[in-house]
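Where a number appears in this text, it was derived from the coordinates with a stated rule and is not lab data. What you see is a predicted model; the values in this text were computed from it and never measured. Cβ atoms are built from the backbone, for glycine too; each structure is taken alone.
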Structure I
Amino acid sequence: MSRVIHQHFVLHKPYGYLSQFVHNMSKRKNKKLLGDLGDFPEQTMAIGRLDENSEGLLLLTTDGSVSEYIRSNSIEKEYHVEVAGIPTNQAINALQEGVLLSIEGVAYTTKPCRVQRLKTLPTFEAPLRKVRGESHGPSSWLSITLTEGKNRQVRKMTAAVGFPTLRLVRVRIGHIALGSMKSGEVIEVQSLLVDKKIA
């Protein structure tokens, strides 16, 4: 019996793309899909999701077992998040300790996580749309590291403590980092070893 050879990819998902390869709702027929970014094997799947307005690191694979492992709560996911205003220590502590959210209509308290202010502004490419004008007040950047990934969780968390998310970029999954990848760039790799460096 021949051994199945799987393929794996690291992608910098741009703003405005759905984290999927096929349209599954009639109202989404005009949306941009991952398949527009490269020539992927037919069985390729996104490991987890970034919502349409979020950017950054997305891993793709043809191996379902790899996808299941990386989506587990044992793997860290780090996000750099631009929020409206300057979060207080109280807000940061609340994020770290867990905040009460509504996830698909069900009350849920997030697990403890790591939150830090970014002292150096990220050097990401300019967003494809203007986040907001300076007249709306200051913004700031946080690093938020989770081991879970509920629907739009980071956005809901920052809004819950009074500092809505303006821009969200996932920069790391386990030991795989976005690094200097350009928006829309795709790299094929031999394996997705999130607990080690890319092989």
Structure II
Amino acid sequence: MRDHPISYFWSGDAIRSRSVSGVVLSGRVDIPELPARLVADWQRETSLRIGLEPGDVEQLPLARARTRWPDYKHCVQAATDWTCSNGLQDVLASSDIALMACRGAKYHHDGAQYGGMAFCNLFLSEDRGLDVHFPATGHRIPLSKGTVMVFDTCQTHAVIARHSSGFNVADFPVELDCTQVFLTWELPIENPSVAQTLGISFDIERELL
């Protein structure tokens, strides 16, 4: 049992412990075509302002995107309907949301900063031949427009080339369009529906001693 990972996170003014879930929910939803001017804006942002490099995951300005994105609410609704159908009730409505871009992603977990959260990601870009890979669980999810997933932030993951067994910078040459843009929600791990769906156990450090 000591080999099982534990996450420690702030809950109000206290630190709690919890298990790390191996559950990864994934599916695909229908979302409207993105406006060409919005996609062009994202391309300028990632190439000129951010200078997105292979393995980078960076935030894009969501407020500006919404002014050029009349179907934004339909994308959010599609993700909301999907999460509700998977037992997460209406948790997205009260969760923080951000717009992100990646050019692949190196293997990492987000437990240090987001140990009290799960992620829900809705991918907006067309299929670029990339997968999200969770090496500890074996999940490998092809990314295309409308791919949606929920997973524990403490679970190690990466975005890798579909033909590859792991992350490799050489799979992301400058001339190849490998950028994926996605919406991400931070779902409170203590929300009962999130904890139940992911099978989270709390205050477990004493049980594992």
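One of I, II was used to compute helix-only ellipticity at 222 nm (-39500 (n - 2.57) for each DSSP H run of 4 or more, over all residues; to 500), and the result was -3000. Which label is that? Working through the options, I get structure I. From which structure (I, II) was distance in nm of label points 7 Å out along Cα→Cβ at positions 55 and 87 calculated, if the value obtained is 2.0? This figure was derived from I. For FRET efficiency 1/(1 + (r/R0)^6) of positions 15 and 39 (r between Cβ atoms, R0 = 30 Å, to 0.05), the highest value in the series I, II is held by structure I.
Could you tell me which structure in I, II was used to calculate Cα extents along the principal axes in Å, for residues 31-70 alone as 27, 20, 14? The read-out was computed on structure I. Among candidates I, II, the computation of distance in nm of label points 7 Å out along Cα→Cβ at positions 167 and 191 that gave 3.6 used structure I. Suppose semi-axes √(5λ) of the Cα gyration tensor in Å, for residues 103-182 alone works out to 22, 19, 12; of I, II, which structure was it derived from? Label of the source structure: I.
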